[in-house]
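There are structures below to look over.
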Structure I
């Protein structure tokens, strides 16, 4: 006879649901951080491009006009490095949180499996003793 009751089954289902919910919450937090970063980048880029356009409209010398994009290449490269680094930080942080959650979940499953095996062994042992007693 199994010692797994509907209560055990329900608790296991709830724990599994909580683990999935926690995982998706961590993933969505990372996605939210990246979305905020992208919105911030879009606003900054729009403002800077507006400034460049204003300079372009106010320039009367064609050489100055054509030099405007070149003057912004270095700052744009630096901003890209900063952006890439921030995305990497967010991804690394999210990955670390997920790895920690997975490790904790594995430990919990491992403990539960050991407990189940111990219960199963005890049940088998008592059933075995009962069968021996009946056969005598």
Structure II
């Protein structure tokens, strides 16, 4: 099932990739969608979202929440959560990458990034988010 649809200036492609169905929103061939994920992966039978990624002019980007999430379709728990700004992992003062247990949701690990640079917990903090 490869389908092509148009919504206004958006092109929406649906791809059946066996283990999942991928929905991809783009403008002029560049992944982009305002206010919603541009790339969404679904589990084919339940149609549960298993991955969503926000894109702004081709770059992984979101200001008001995580830009990338991978979700366990059985529990609904996000196992990977990442925050991006302009294509770089970024979250000021909080972890930009969070890995969680797929059943309990318990946090296994966190990583701090600012403007794509991995920081240790005592790393420098930029004055501007």
* To do: State the single structure among I, II that was used to calculate volume of the Cα convex hull per residue in Å³, giving 97.
  => I
* Top of I, II by distance in nm of label points 7 Å out along Cα→Cβ at positions 48 and 64, largest first -> II
* Among I, II, which structure scores highest (criterion: volume of the Cα convex hull per residue in Å³, for residues 32-79 alone) -> II
* **distance in nm of label points 7 Å out along Cα→Cβ at positions 88 and 104 - highest-scoring structure of I, II** => II
* Rank structures I, II by relative contact order in percent (Cα under 8 Å, 6 or more apart) and report only the one at the top, that is, the highest. => I
* **With helix-only ellipticity at 222 nm (-39500 (n - 2.57) for each DSSP H run of 4 or more, over all residues; to 500) derived as 0, matching label from I, II** => II
* Asked: From which structure (I, II) was Cα Rg over 2.2 N^0.38 Å, for residues 56-111 alone calculated, if the value obtained is 1.16?
  -> II
* Comparing mean count of other Cβ atoms within 10 Å over residues 96-103 across structures I, II, which is largest? -> II
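Looking at structures I, II, which one was distance in nm of label points 7 Å out along Cα→Cβ at positions 24 and 40 calculated from, given that it came out as 2.8?
Considering all the candidates, the number was obtained from I.
Here, each number is a calculation from the coordinates, and none is a lab measurement. Values in this document were obtained by computation on a predicted structure and should not be read as measured data. Cβ atoms are built from the backbone, for glycine too; each structure is taken alone.
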